[in-house]
Structure 1
Amino acid sequence: MSKSIKTWAEQDRPREKLLEKGSESLSDSELIAILLASGNAKMSAVELGRHILKKYNNKLSLLGRCTADELKQFQGVGDAKAVTLLAALELGRRRKAEKSEKVQTISSSMAAYELLAPMMEDRLNEEFWILYLDRANHVIDRLRLSQGGTAATIMDVKIIIKIALEKLAHGIILSHNHPSGNLKPSKADIHVTEKIQEAAKLFDIKLLDHLIIANNDYFSFNDEDLLNDN
């Protein structure tokens, strides 16, 4: 049977190490071990945590995209452990999103990315978000307008313009994620961007940018001179 962490030698216990030296002293696998509490017949909790991370190239961003069923494929991980890991990863994501809310003025594509990425970069499905800004590029609101499958989402021009008018927005920034990890805009991405830009012009609303987010990076239509007016 697997040994729980409290039966380990004191110097090997990540809980005690955290209390003595702080959470920053623990490796990712040790932090995961605390959440797992025990390993399996062949591995300690730390070894199991290391094994799980290895399957995701030692990247927490990839682990954050897991489902409970995927985690339960690892020997020793059942419903309770899978749920605990997913809850911890979601808290980390929300903490990052909370930090990004401090961004009030968008002065660059990077500022827009930092505000939007926490909600989008680890998602398995495509999502379409939009920032509404005033004349000084202060953020009026940040909204998710649609959620699609693994390859596409819907960008409804009428809804985008309707909300912009209701909020008296002077500018908008579009954004969607690519779960595939490919940052290159598709022909459909380019076409819908042009369509939204033309519609916005009729109401003196400026399309400031369109970001594609994937793998902790982004593609900016504005930076790449793909917006006709910019």
Structure 2
Amino acid sequence: MARFKQLHDWKLAPREAVALQKELRARVRIEPLQRKIETVAGADISFNKFSPVVYAGLVVLRLPTLEVVEEVGVVSETKFPYIPGLLSFRETPSVLEAWAKLKTEPDAVMFDGQGIAHPRRVGIASHVGLLIERPTFGCAKSVLVGRYEEPAAARGSWTPLVDPKNSETVGAALRTKTNVQPIFVSPGHLIDLASAIDLTLACDGGYRQPEPTRRAHLLVNALRRGERAPTQEKLF
């Protein structure tokens, strides 16, 4: 059973959630990895804006082979509204429900979302990282905050993603495949940008999207279509 901390209540009004993000920001630690990463989980969440139903998936892969070690999918309901910039309050409880069902606690977690490349520097990767106390980072398909110059065409090329308000580097535009649109990597917690880039490139399954989040995306889509049943283990 993978454990996590209870840092705060989830029954919050949007204004309270914004204030909490500002508090959590001070706890986020961007630093080099402290140990070798042997397993990486991909996390993805899917929902309709006007529906309370949330589909969350975690897929744990082993490096360097990218073999799947474990998959967990959950279907739950949220009471938090759809508000850009506050999506982690809508999504994180479902991720934690999936996390608690894991039998294999991964060394790091990659999110199809943002880390510190967020208006208040607490995207879902940072938020969940504080709760699970594991290195976390975001590999998003689009930019939420920041500007960048187009990286060179070759796989592995990257340029800084910079917040124009204060010139802070919050991530990178990374070419994961030659001549394909970049993805946007940002550290979440207990990892720095260089390590997040290296891990992303180590998770190359031949697609634009890194293999952990690609597999998690396939899992949540299968849950939405009813092709996969939610993981049933109740561990607490």
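We did not get these values from a lab; they are worked out from the coordinates using the rules stated. Everything quoted here is computed from the prediction, not taken from an experiment. Cβ atoms are built from the backbone, for glycine too; each structure is taken alone.
From which structure (1, 2) was helix-only ellipticity at 222 nm (-39500 (n - 2.57) for each DSSP H run of 4 or more, over all residues; to 500) calculated, if the value obtained is -12500? Going label by label, the one that fits is 1.
Looking at FRET efficiency 1/(1 + (r/R0)^6) of positions 59 and 195 (r between Cβ atoms, R0 = 25 Å, to 0.05), point out which structure of 1, 2 has the largest value.
Working: 1: 0.10; 2: 0.75.
The maximum falls on structure 2.
Comparison across structures 1, 2 (criterion: FRET efficiency 1/(1 + (r/R0)^6) of positions 51 and 139 (r between Cβ atoms, R0 = 30 Å, to 0.05)) gives the highest value for 2.
Taking relative contact order in percent (Cα under 8 Å, 6 or more apart) as the quantity of interest, name the structure among 1, 2 where it is greatest. Show your work: numbers first, answer last.
Working: 1: 13; 2: 23.
Checked 1, 2; max of relative contact order in percent (Cα under 8 Å, 6 or more apart) sits with 2.
Given a computed value of 16.5, 48 for Rg and Dmax of the Cα atoms in Å, which structure among 1, 2 does it belong to? Of the structures listed, the value fits 2.
Ranked by distance in nm of label points 7 Å out along Cα→Cβ at positions 171 and 211, which of 1, 2 sits at the highest value?
Numbers: 1: 1.3; 2: 2.3.
Going through 1, 2 one by one, distance in nm of label points 7 Å out along Cα→Cβ at positions 171 and 211 is largest in 2.
For which of 1, 2 does distance in nm of label points 7 Å out along Cα→Cβ at positions 123 and 155, calculated from the coordinates, equal 2.3? That value comes from structure 2.
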